[in-house]
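Only the coordinates and a few stated rules stand behind these numbers; no lab work does. Only a predicted model underlies this, so the values are computations on that prediction, with no experimental measurement involved. Cβ atoms are built from the backbone, for glycine too; each structure is taken alone.
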Structure I
Amino acid sequence: MSKVVKELLSTLIYVGVVFLLTFLFITFVMQRTEVSGSSMNPTLWDRDSLLIEKVSYRFGDVNRFDIIVFPYRYGNEEYFIKRVIGLPGETVRIDLDGNIYINDVLLEENYGAEVILDPGVALNGITLGQDEYFVMGDNRNHSMDSRDASVGNVKKKDILGHAFIRIYPFSTFGGLN
């Protein structure tokens with residue numbers, strides 16, 4: 001085999017390994033996503049670029065107030081970014097005054113941008129299954145979330161990952177909470 005063929009073969013193998021490792025990293029570890037819309041204002045804004053990590057939920061639990069990414073079940077390649085409010089086995093209820101209750105205890109949180117005007121399906125309480133999560137956008141009156149029957153509760157297997165850092169715009173670079 002000539003030196004040129006060996007060098008070409010070596011380069012092709014190197015490029016192949018780089019593509020394979022990149023594919024595995026994006027598929028199983030981390031990926032970039034972009035916010036579309038205002039449902040997570042004031043925490044996230046339209047066109048913010050985020051990194052989501054995909055590993056921790058494979059081995060651990062989803063936590064209340066995590067910001068997660070999941071597919072919209074009726075959308076064509078449409079993904080939602082929402083905050084986890086209710087955890088498996090809990091009952092989530094939102095009263096007509098806009099208060100959120102978890103198992104009849106008022107939820108202490110300050111993520112909502114405003115008083116909730118429409119409790120949706122949570123008015124009479126929603127009891128979550130053992131692998132289900134109740135999610136809401138921070139812009140509560142402008143968010144399509146678990147209060148809407150078309151979104152409903154999110155199953156753990158459908159969660160793509162945990163949004164943990166904003167990478168763009170640079171002026172707001174940093175961790176999310």
Structure II
Amino acid sequence: MRAKVLAWLNENVPPKRIEHILGVEQMAIELAGHYQLDLDTAAQAGLMHDLAKYFKPKRLLELAQAEGLPIDEVDLAAPHLLHADVSAIVARREFGVTDPEILHAIADHTLGRPGMSPMSCIIFLADTLEAGRGDTPELQSLRQLSYQNLYKAVWYACDYSLEYLLSTRCLIHPRTILTRNWAMTIS
């Protein structure tokens with residue numbers, strides 16, 4: 001399966017993004033091992049998390065609507081935010097993935113979701129914290145935290161993302177805030 005996914009990625013995703021994807025896969029495996037979760041599940045979710053990253057906005061919206069996904073005004077204004085949910089659709093349709101844990105982890109990797117499973121938290125964190133994202137003191141601290149308290153790390157990673165989105169004056173999806181508040185209350 002991994003070879004088939006990599007071949008698909010090589011045809012549909014730029015090399016720089018493949019480096020990121022492989023970094024997410026590696027960090028997901030490491031975190032899953034630390035938390036004694038299934039390594040194959042982590043690897044598959046990490047490898048497939050960005051399948052729809054480079055789909056055009058119209059295609060993202062069409063696929064999301066065809067699946068009956070809820071689409072709000074932020075999704076309509078910034079359809080790229082749907083790439084995580086649509087990547088799960090592609091994983092199911094293109095590669096026959098039926099494991100709900102993998103599909104949820106893929107779907108939740110960008111915006112998160114209140115009540116995420118530990119595996120979803122791992123993919124969410126690996127996407128933000130893989131080595132290719134940089135080596136700032138803040139990222140180093142978040143990486144350390146991700147091995148100490150999974151939910152607190154999700155909370156802090158949401159804060160990190162929100163700070164960036166505010167500083168760049170980007171739209172903020174309500175799910176990010178809901179995820180932050182959920183993680184904050186259980187950490």
Structure III
Amino acid sequence: MSDIAILKQMIKETATVPLVDSYGKKQVTLTEPPPANYSVTINGMPDDDEVIVIKADAFSSPNTVFKGKFGECKRADFVIVADTENKKVILCIEMKAGKGGAEAEIIQQLKGAKCFIAYCREIGQSFWQQQNFLKDYVYRFVSIREISISKQRTRIELPTGSHNHPDRMLKISSPHYLQFNHLIGGK
């Protein structure tokens with residue numbers, strides 16, 4: 001059984017975002033519900049059996065156990081796990097409507113999403129007896145800002161090297177047309 005199939009058994013449908021067909025291609029719309037009320041569409045998604053899109057912030061905050069002093073109770077908005085012929089990738093995405101959001105807080109949210117995936121990995125290894133569950137995946141971290149601002153040309157701030165760590169996230173402003181392959185690019 002593939003990692004994606006296991007995740008689809010593990011994660012409730014209410015905590016996932018379905019792909020839709022658009023002119024024969026797959027896309028996903030990541031939506032923040034009211035009061036935030038904004039969305040971003042990612043085009044060129046892998047096939048349904050190769051990807052799962054998880055609303056990571058649907059996972060209840062662990063603040064009943066942890067103090068949260070260092071941001072350990074935060075999570076990014078979405079996590080996309082893809083296992084294609086070409087790449088195994090875990091994409092953590094934090095979205096902000098305006099320019100707001102201190103970078104330190106966004107880094108904490110992206111780290112929290114990585115911890116959420118580590119928890120899922122342990123569940124798969126322990127309860128599905130899959131010792132290689134979610135192994136050999138590369139991480140990509142993306143911050144998308146100024147979503148609610150009228151659409152203009154998308155501005156991408158490329159990090160030095162790859163965006164494979166929360167403090168080297170790919171920063172995107174005024175997203176207009178996002179492609180999955182551009183979000184996961186890098187080494």
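Computed values, structure above
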item: Value 16.4, calculated as Kirkwood radius over Cα pairs in Å, assigned to which of I, II, III; result: II
item: Source structure (of I, II, III) for distance in nm of label points 7 Å out along Cα→Cβ at positions 34 and 58, computed value 2.7; result: I
